[in-house]
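Novice: Please go over the structures that come below.
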Structure 1
Amino acid sequence: MASKDFGMIAPDYDFFVSHSSEAEQDLRAFSPELTHLGPPDRPLRVLDFGCGTGGFTEQVLKLLSWPPELLEVSLVEPVPDQLQHAASRLALLTTQPIGTFSTLPDKFDRPFDLIVAHHVLYYMEDLSQTLRQLKRALAPTGLMLLTMASWQNFLMRLWQIGYAALKRPVPHHAAEEVAAALKQAGIEYRETRVPYEICFPDSAENRRKILRFLFGDLLPEIGEQNLLGEFARYVNSGQIQIATECQHLVLKGI
């Protein structure tokens, strides 16, 4: 599935999450979309592709407020301990058994009413195939919510600078590649821009946390000095304050 193990960079990823409004703004943008699923008076099947430890999944399910006896949840996550943690966490929100998968199955026994892929498609080895599989798993009346940053996003620009220092292309995808793959497959979608902020006390170590989140064990090979300097323009009264955005791509089953 993914070529990146978030278990290795968990503390640095947690730092990013706790100092970013990304998840909050994503949920706010999701809210009106979720109303299209109708009143919570029928079984609802939900798939989170790349659920991590289930923190964002939990917030989505709470936003849905679906009766636990009518909620069926399936999770895809390649890191075993994160998948187990997510399943345990979400078991409190449903009385149904939670489906857990380390990779995306070619076929499910029944389609899903809601599919969420929250900032995970960057790392797909075969993006087009993954998108086709997800679309096949979506019910005719279902809703798919994809979130991705574009190459205009500050973090994505850091990727470009870092991999350029290694004289390598960025080995990850952006929102532009997802949109192109959807168009090539003839899959209709609607795209919106969702602004968010990254804000944290300025220090070399805090800047490194963001860089380790992005590059992991490649950071020493890249060399951090040029990358650390990229934060300088965002210093404001001892804080790093970055206004950036991500893209939401919304797909319907039909």
Structure 2
Amino acid sequence: MVIAAILIAITYKKCTIPECRGSTRRDRGGRKTLLAIVSLIFGMEVAYKFSTRTVIFLLNPCHVITAIQIYLLAASPSRFVTAVFRIHLNFLNGAILALLFPVTNTLFLPFETEIYFIQHFMMLVTPYYLLRVGGTYNVEKLTDFAWTYMAFAIMILYHFIILLPIALPLEVNLSQMLCPAISDPFYGPDYRVWTCFHQALFVPALCKAYCATATFFITKFPLTKVKSNLDMDLALLTSVESKNGIKQCHNCNCGM
């Protein structure tokens, strides 16, 4: 936890957000549709938790990230939204791990297992769509790891300052803080130590790989390209500019 606090202190001033950004319009039909879908999925998860009297598990990181994504889809453009978006990109490791090493042995209600997989899949779809929209939803350069290190530190603090103190007295295995998951490849008494080590590598690697992949498909791949620069606000582009690519941000006239 001390290392996490030091990381936050070091990276805080380095986590900058450029002033010149497009203001994403709120009338995009795709965003409203995605917001409705993600909200429905999250609502079903909440209903399952109430039905099984396991509401406490809504504190698990993946549920928190889904709630954050609902906020990002609904919130008005701001620098705070950009900061939350950049930080949350570093928490997508939970979705990947949940899909690769699913823990479904406690899911018994109808379609509960299916919703489990759909939720984690949508956790990966939502940020791609937001990057496609651009504007407020922008990312730092691939060589900039300040946001990544800050996000990793926040993740550590969330687990050891919030989840562990709740999990211990209630004897509830929140985010596997009391014992490893049955599918954990590092199962054993030192699994927390191993988790900190491999996530210190996996979190930044996954975040940068995700952003690089999204950049390629959104700005370069012919079949999916919608703009020539990832930062552009898609709502501000005309249909012609969307096809041909644009070199300039409309509302601030800054070179891209």
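Novice: Could you tell me which structure in 1, 2 was used to calculate helix-only ellipticity at 222 nm (-39500 (n - 2.57) for each DSSP H run of 4 or more, over all residues; to 500) as -11000?
Specialist: 1
Novice: Which of the displayed structures (1, 2) returns the greatest value of distance in nm of label points 7 Å out along Cα→Cβ at positions 31 and 231 on calculation?
Specialist: Checked 1, 2; max of distance in nm of label points 7 Å out along Cα→Cβ at positions 31 and 231 sits with 1.
Novice: Sticking with this structure for a sec: To test your reading of the models, identify which of 1, 2 gives 23 for relative contact order in percent (Cα under 8 Å, 6 or more apart) when calculated.
Specialist: Checking each candidate, the match is 1.
Novice: Computing volume of the Cα convex hull per residue in Å³ for each of 1, 2, which one ends up highest?
Specialist: Across 1, 2, volume of the Cα convex hull per residue in Å³ peaks for 2.
Coordinate-derived values only; no laboratory data. Quick caveat: nothing in here was measured; it's all calculated off a predicted structure. Cβ atoms are built from the backbone, for glycine too; each structure is taken alone.
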